Structures are given as C-alpha cells and as structure tokens.
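What follows is a group of structures, each given as structure tokens.
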Structure P
Amino acid sequence: MKPEFLRWGKFKLGNGSLIRFWEDTWLGNEPLKNQYPALYNIVRKKSVLVSSVLSSIPLNVFFRRSLVANNLLSWHQLVARVMDIQLQDQSDSFVWSLQQNGLFSVRSMYRAITITNIIPHNHIIWKLKLPLKIKIFMWYLIKGVTLTKDNLARRRWKGSLNCCCCSLIETIQHLFFDCQNAKFLWRLISVVFNLPMPLNVNHMFTHWLNGLRKLRKHQALVGACAILWAIWLTRNDITFNCAQVSSSL
C-alpha cells in the first residue's frame, strides 16, 4: 500500500533527508521517475535522497552510460529546474492532498481507493453483511495475495512450505479447498444445505450459486466467507500457537 499512499500526497522540501529524489513527489505533480523515465532507467542509485543529490555541484547523480541525444537534453532540463532549489534547516514534511488541512486520514484514503476502483466498490463482497476485516481478507483471497506459505516463499521466506494439516505444499487453493480438513467442511455444508461444493474462490463468487435467489445467495456467501475465515484462523493458531489439529476431521 505504500505506493498507493504516496500517490495521494506530495512532499514539502526541507533538508531533503527524507525525500527520494527520483521516486517521491516533491518537484511537480508526480515523481521525477515518471517525468523523466528514460533517465530513471539508467541512473545508478534509484533511491538516492534529495539531500545527497543537492550536496554537490555538479549534482551528485551518476548514470550507467553516457548521456546523449534526448537523454542529455532531458538531463539539462532537470538540472535547470533543480539548481535554484535551496535546502532548509528543517525536516521534510508530507502534505496529504485529499484533506484541506493536509493531514492524512484513513477515511479519505479509503474513499479514494474505492472510487478509483483499485478495490472495486461494486464487487459483491462489499455488499455482504460481514465485518470489514473479513471483507478485506476475502478480497485478498480473490486477488490471490493472502500470505499462505507459497506466497511467503515468493517474498524470500525460508520456512517449511508444508500445510499445517498434511504434507502437501500450502497454497490458497490447497488450504481452503483441497486439504482434507477443508474438503470435510465443504462436504458437510453441501449435504446439510443441499448446495454444490465450491471449486475455488473465484468459482464461489461467480458460478457457484447460479439459480439461487439473491437473498439466499448472499446468505450462502456469508456462510462460506465465515468458513474460509475460520480455516484461516485455525491455520494461524496451529502455525503460531502450536495448537493441535483435531483428529475428528
């Protein structure tokens, strides 16, 4: 969420010690990496701070190859914009553009996100009568970014990839639908409520309940979300609190 947060505000330059020269918005209405993408692609230190860049003349910026043609022209334009800027003896500050007072609020960011459809506000998940934390959890499942062990491994996590209930690799699909414990729960729901078993998260929110009336469909989805949330809490309890897997499943 950090890039999303930063796009809704702009830095006010002080001593330049907190602002990234290329990657933060401080000169113009967007980061310099967007204003000068060709230069950003060949710069050596992409996260260099403004204070470091302005610490010397010529500017303390180095590129991986010589600047020629359009790149050289762009660099001269950027240098001309920067050379008259003076650092101040005070800390940098961040001005939140969505509030008149310039201060951040969760409410204003939430509204901005939903309006811009980063999280589509018309998705059925947002219309269900569920706590917000479960709605967000379900949205992560739909997007496939819930931190199951396979997703953790993509972030260079070095722990075991095995499911806490069996020896297979823990993925979203396995943990919530294919593991023996998950299958037991879905079979139970299928028998008791005379519903087909969902195949995966996307199936649950697309074709799983075709033919049901809207009210009953929403009720069934609330129950299904509760089951997925319970599986997740149980998995975390086993993983982090050393709880025992029930032998009855």
Structure Q
Amino acid sequence: MFVVTRTHERFYADELNGTDSARVLVQAQNRRTGLAITAGILRILQFQPEAIVAVFPSDHYYSNEGAFRLAIKRALGFASTYSESIILLGAEAHSPEVEYGWIEPGQVIEDLPAAQLLRVNRFWEKPSLSQAQTLLDARCLWNTFVMIGTGRALLDLLNSQIPDVVRHASDALSIGDLEAAYRGVRTVDFSREVLGQRPDRLLVVRDAASGWADLGNSARVIDTLVRNRIETEWLNQLLVARHAVA
C-alpha cells in the first residue's frame, strides 16, 4: 500500500506506473501522519482483516540494507508473538538530535542475534538539546518511525487516542470517498498524539547495524552522503563552493 499526496504526483507517478490503483491511497492534501496512517490501516484491513502491517516512511536511508531487512524480519516475528503490541524500530543514536523522536528502552524481553527486543519506558518527541544529550548518554534510541504490528492492534491503538479521526476516515472510506476523509478533520501528529501517549503498548527492536538516517531536509541529505562517502557531482560542486567562500 502506497500512501501519497496528490501535490507530489510528479515525483511518484513514474515509480507507481502500473501499480494496482487499489494499492495506492492518494491524499487530497497533507494532514500529517495521523490521518495518513489511519486511512492506510483502514484500507488494508478492508482487504485483509488479519494482516500484519509494517509502516515505512519514504524519506529514509540505510547504509546496510541487509541489516535493515534482518531487523524487519525479526520484528515481523515479534509482531506475531506479541500481537497486542506495536513493534518500533529504534536506531542507535550518535548525536543529540532535537528533531527526532527518542525511545527510552526498558526491560529486555528477547535477545536474539541482530534483534534485541525491549519494552518502552517512555517516548520523547523532539526533546530540547539538553534533554537530547541526556537521552544520548543513557543510550536511548532514535525513533525511525518504522512500525510493525497486527492491523487490529494498530487500529485499537488509534481508537484509544484519536477515535474522532478514525471514525471520520472510516465513514469516508465506507462510501468510497477518500477526499471526504480530508475535509473537516483535524491535523494529528502520530508520534506525539498516539505513540507518545501509550508507551505501554509499545515494544522496540534495537537496530545497531542498519546505519539509518532520516533525509527529511537538505542538511541531513548532505550529512548522510558525506558520512557514507557517497560522491555526487552536485555535492562535490557544493563542497568546493563552500570551501571557496570560507
């Protein structure tokens, strides 16, 4: 299932050309993550009520894709075993990042090769710099926003925190009018209003090997390219220009 926004069509049209239209959920406008995830979960459950669902943001980079695939494979297994919980993928932090969500891990539940599963004591969304440094020192994890769980567990979590949004989206999808779901509904930040409120429903897989990075802005793109020694012509030109100015 691909959840996209209509204003981005020029970016995704070629990549999704030929994809079954039932698997493409086109948002009329950006209402942030809460409604996008809610609508996606509801659509999936229409097709497969017993589905295990994995949520993958599109603007991420992994320097070790094999390690990432292994972590996801383990998380899918955990989601089957702990079917009432949502499994988060938590990346090893290496800086006091203030624009990420942070996961404060708790008790170890499973300790498998390449996949340690822990309880979640607390979820911190975009902390201050001093808080981020404390979290880094305590070996807390960055929230990658990759989530795995049964569709029913995800829907139950959404109903517990944003029932009005679920009801609005469900009513619109039931009559086949997705655009109606985006009219008159409030904007919801999924991390802050859902995950952050229910750490008791969350478990986390510690991802120490995938080299996760969020490419949400140009500075992170450049930092990721430099750290992973990925050379592009435009980046070389940019670095030369910066050096000349300096």
Structure R
Amino acid sequence: MLNQVYRIIVVDDETDLFDLFKKIFREQIKRGEYIFVFANNGQEALDWINKGEVFHILFTDIKMPVMDGLTLLSHLKAMKLEMKTVVVSAYDDVLNIRTAMNRDAFDFLVKPIREEEPFRVIGELRELLKERKKIFEYTDTKGIHKISYDKILYFYSLGKRVHIVTSEKEFEYRGKLKDVADVTEEYFLLIHKSYLINMEHVEHYEYDNVVMKDKTRLSISKANRKKVRERLLQTEKKRL
C-alpha cells in the first residue's frame, strides 16, 4: 500500500518561511512524505492551482504584493477546493484573524514561528484530510452523491456501470472500477477486476474467495490471491 504524499504550497514574498519548513521537515521530505512548493504571491499560487496542480495544504502570508493572503483566501473559498489553508502573519491582528477564519482558514500562525507549531498544524490537518477521505463521492444524472466508507460493503462492476453495495441498499453509476480502486486503495482492496471490497466488512476469507458480512461470496482472481491474503492479515492484526 502506497503512503500518502502531502503536497504543501507556501505563499510568501520572502523565502524565510519556505526555508524554515524545508529545514524542520527535511526527514519527511527525504522519505517522500511531503513535497513543498514555493509561490511568492497569491497570484502565483493561483496560477499553480489553475494549471491543475493539486495541493493538500497551503500556508500563506497576509501582506504580499500583487495579491495578498486574504484576497487569495477569498479566491480559494469560491473555488471550493479540498485544500486546507493556514494564514501566517508578523502581527497578532484580531481583525485579520477573524477575516481569515471567515474565509475558511484552518489556523493562524504568528511570526516568528516556533518549530513545534508547523508540526502541530500539519499533524492536525493530516488527520482531518484522512477523515475527509473516508467519504466516497460519485456523480450520476441526479447530481453528486456521498457515501461514508464504513457503510460500503463492496463495489462491483457490470458492463460500464459501477455498483455500490451497502448494508441497506445498492447504488449504481456510470464509471470504471479501477478508478474507484485508485482513490480508495487505503481502505478497499481489489480482489478481482470486477470486485473491490471493504476489508472491514469481510466475514471470513477462503483461499479463492471471501465471504462478506451480507453473506455474499466473491471470487478472488488467481493473480490477486497473495496480495489479498497479505492485506487481510494486516487488517486482522490491526483489530487485535
């Protein structure tokens, strides 16, 4: 299972904050856990995002040329991105703090920043992002729908349709099971080209199939048997 790589953009007209982050997170950067990108004003940050670059967390200074941090927050709020934002300022300004929070900032840090503060904030944001990832979202002709991971027993594909089986009912939409597997790989396991299971809802495992909690028996393809056995063993150990 691949570890999540967090892409973090630091927006400031000076490089001090960017240099600080590279220093205190150097081990995480070496391990490939974090990728830091620098932008020296709000407009440059927007340019990155509008080009399709995906960032999980954004740190922005308030006072910058071209586009300041609060204006940047306004644009980001309107875009309704999943990215989380943190404001940084040289002043403990109540008005700026209130304005930033109204524009969906997660936190407000005052310079000079103590090294433990970025650790705390990024740690909290990682947990929050993990929780948000536990919602599966799909679109059909009626609009956008969201289902909590813990309610989904398994997905299966039939033709060009993906079916979502929950303990209560079944949903379907036009799509590819491989695409679902790519975004849910931390919690779901592809046991066959047609079956993607929630490992928390496996009642018991057999050599060539699994039995889900709704008593459905699903086949494990020969190519996936070793991977399935290893992943299910890992899941069982976490429960103990």
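For the reader, a short list of remarks on this structure follows.
- Source structure (of P, Q, R) for Kirkwood radius over Cα pairs in Å, computed value 20.4: R
- Each of structures P, Q, R was scored by relative contact order in percent (Cα under 8 Å, 6 or more apart); the highest score is held by Q.
- Entry that produces 3.8 once distance in nm of label points 7 Å out along Cα→Cβ at positions 123 and 139 is calculated, selected from P, Q, R: R
We did not get these values from a lab; they are worked out from the coordinates using the rules stated. All figures in this text were calculated on a predicted structure; none of them were measured in a lab. Cβ atoms are built from the backbone, for glycine too; each structure is taken alone.
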